[in-house]
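Each in structure tokens, the structures are laid out below.
The numbers here are math on the coordinates, done by the rules we state, and not lab data. Since the model is a prediction, treat every value here as computed from it, not as a measurement. Cβ atoms are built from the backbone, for glycine too; each structure is taken alone.
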Structure I
């Protein structure tokens, strides 16, 4: 699932030992790079969920805050929080117009969330990407997961590095968050 966002690249991988999310640091406005070291990922739900965002920074803060409230009301149940959050996002006339997507994951689930009300768990249940370089990152991640013996964190970092070398809206200033057993 990929919207045409010229915003960033976020890649998440729910492996056997760790759940990992990474994002590049580039903030673009049209064909201009405004910033190269932005943080587009964060820990949520008292550190039990990690998430990433593709879209404008102001929207990210608002949507992360909304999602955090749903995590609280569902006592950390990621599936319920994702569904309730997506309903609210879809119903809000202003918010549903945002060109934005989120990935949220814990050690059990990984979801892509959109303002259209989508709550998509990837078919493989392991790898998801969003943003302008998302297709590059997910392709690299799938190949590395299949053919290389790599730690989850290294796989995410290397996949984002590849995306950053191919996508003009993505850089190689990569930040990573992880949940371990």
Structure II
């Protein structure tokens, strides 16, 4: 499966593609969409959308995963970040890709084992897992790869299913439950 991960931002949006098969993940590509601070915010949103449409059309991923903005001290910044996330999601949805959202803690824990890991620790694990250490990736691009890996890990561990509680788990896995 080819998974596109997105680290949204109103000034820089990272994207990363990871191919998964069996127990192995492989680096495909990653980069950063850099947006000029002098551009009007709606123009930056269109640039994010257009660039991601190009990535999707070129690589044809099967899944789309994105980081959710969950906190911030500046409401105006959070609003802009949410709009950048929405522009990226619209690109995926307009190409009929399923969208999965993950919190920063989920992503960090999935890749490093620590939900409070630093960007440097995330980057180190991306290098170790995907052998990207010879590439000059920005933190935005390595974070996007972490988001794609988080989705791959989630998909591998629950078969693409989400359980909403013990009852749904027991119903879906009667062979794994004993009396």
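Side notes on the structure shown:
- If relative contact order in percent (Cα under 8 Å, 6 or more apart) is computed and equals 29, the structure in I, II: II
- A value of -16000 for helix-only ellipticity at 222 nm (-39500 (n - 2.57) for each DSSP H run of 4 or more, over all residues; to 500), calculated from one of I, II, originates in structure II.
- Highest-scoring label, criterion being distance in nm of label points 7 Å out along Cα→Cβ at positions 7 and 151, among I, II: I
- Comparison across structures I, II (criterion: percent of Cα pairs over 12 Å apart, for residues 71-118 alone) gives the highest value for II.
- At a computed 11.8 (mean projected area of the Cα convex hull in nm²), which of I, II: II
- Source structure of the calculated read-out (distance in nm of label points 7 Å out along Cα→Cβ at positions 79 and 95, 3.0) within I, II: II.
- Taking mean count of other Cβ atoms within 10 Å over residues 87-94 as the criterion, the largest value within structures I, II is that of II.
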